[in-house]
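The structures come next, written out as structure tokens.
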Structure I
Amino acid sequence: MRTVIQRVTQASVRINLSETRNIGKGLLILLGIEDSDTLEDIDWLCGKIARLRIFGDEQGIMNLSVQEVGGEAMVISQFTLHASTKKGNRPSYIRASKPEIAIPLYKKFIEILETELHKKPVCGEFGADMKITLVNDGPVTIVIDTKNKE
């Protein structure tokens, strides 16, 4: 499981050019799923995201989690996070899970993240055409891969 996490002052997703969903201060989480991902990966990643101290405290030091600042979370499925550009110029997405594997893991990720954050995340729609807008705060952008726990 691979994520790109951005600290935002606001973010929105427009789904299929109709419905728009928004958050204020919080985290925009782009989530890529591959076939080898497990429930253990989801548990570890959701806990890591919930406790990630990337918000400023009273002294402006990144020392607070999204929970501690009362922030929100937005989760967007992003199969292109598993793109391989090793050969040629057209990325290969062979490592990205097909919907029959990815959708149940995506739903489980959202469920466990909600438990960790004590707040329901705003979500995109798996497989839909989505337009994302955001104001990256900082900018702060963190990449986490459960196969390379640093």
Structure II
Amino acid sequence: MARSDGVTLDDVDLRIIAELQTDGRRPYTQIAPAVGLSEAAVRQRVQRLVDGGVMQIVAVTDPRVLGFGRQAMVGLRVEGDTRQVADALAAMPEVEYVVLTAGSIDVLAEVVVEDDERLIELLNDKIRTLPGVRETETTIYLRIHKETYQWGLP
């Protein structure tokens, strides 16, 4: 499977990714027999996948446990270059995810803050003051019903 950035993935790469999506801490000694390679070959392939930007191996935390009680999605309508607004949002530590979109919303930003007061500060003092931001629409998360990072698995 060739990606648009020139990285080519074969069936073994996809099986390695699936193994790590199931458990990112799974040792290469356990992955190797599952995909039919040596431990060294698995290690090399994982490093190639990480270096190529195909995947990251990270710890996923629950923001609420870490003291961040408010999550929200902020939709922005922008005048001018949406990429400049997206870059400015991406530089904010409270912003976890930024997407350029087509439709009535130009940019979506997922934000994580301690509480509602911090959300008001973020919206009023940082996001709405960005050059080009014409309008925002904030959707507050009540509960995350599903969250997964296992794209491509059956």
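A value of 36, 19, 9 for semi-axes √(5λ) of the Cα gyration tensor in Å, for residues 15-86 alone, calculated from one of I, II, originates in structure II. Looking at percent of Cα pairs over 15 Å apart, for residues 63-118 alone over structures I, II, structure I comes out largest. Calculated for structures I, II, Rg/Rh (Cα atoms, Kirkwood Rh) is largest in II.
Largest in distance in nm of label points 7 Å out along Cα→Cβ at positions 55 and 71 among the labelled structures I, II is structure II. By the measure FRET efficiency 1/(1 + (r/R0)^6) of positions 31 and 103 (r between Cβ atoms, R0 = 35 Å, to 0.05), tell me the structure among I, II with the highest figure. Across I, II, FRET efficiency 1/(1 + (r/R0)^6) of positions 31 and 103 (r between Cβ atoms, R0 = 35 Å, to 0.05) peaks for I. Here distance in nm of label points 7 Å out along Cα→Cβ at positions 95 and 127 has been calculated and equals 2.4, so which of I, II was it run on? Computing distance in nm of label points 7 Å out along Cα→Cβ at positions 95 and 127 on every structure in I, II gives 2.4 only for I. When distance in nm of label points 7 Å out along Cα→Cβ at positions 7 and 79 is calculated, the result is 3.9; to which of the structures I, II does this value belong? Traced to structure II.
Here distance in nm of label points 7 Å out along Cα→Cβ at positions 23 and 111 has been calculated and equals 3.9, so which of I, II was it run on? Intermediate results must be reported in sequence, preceding the final value.
Details: I: 2.0; II: 3.9.
It was calculated from structure II.
To test your reading of the models, identify which of I, II gives 38 for relative contact order in percent (Cα under 8 Å, 6 or more apart) when calculated. It must be structure I, since only it matches. Source structure of the calculated read-out (helix-only ellipticity at 222 nm (-39500 (n - 2.57) for each DSSP H run of 4 or more, over all residues; to 500), -7000) within I, II: I. Looking at mean count of other Cβ atoms within 10 Å over residues 47-54 for structures I, II, the greatest value goes to I.
All of the numbers you see were taken from the coordinates with simple rules; none came from a lab. Since this is a predicted model, take the numbers as computed values, not measurements. Cβ atoms are built from the backbone, for glycine too; each structure is taken alone.
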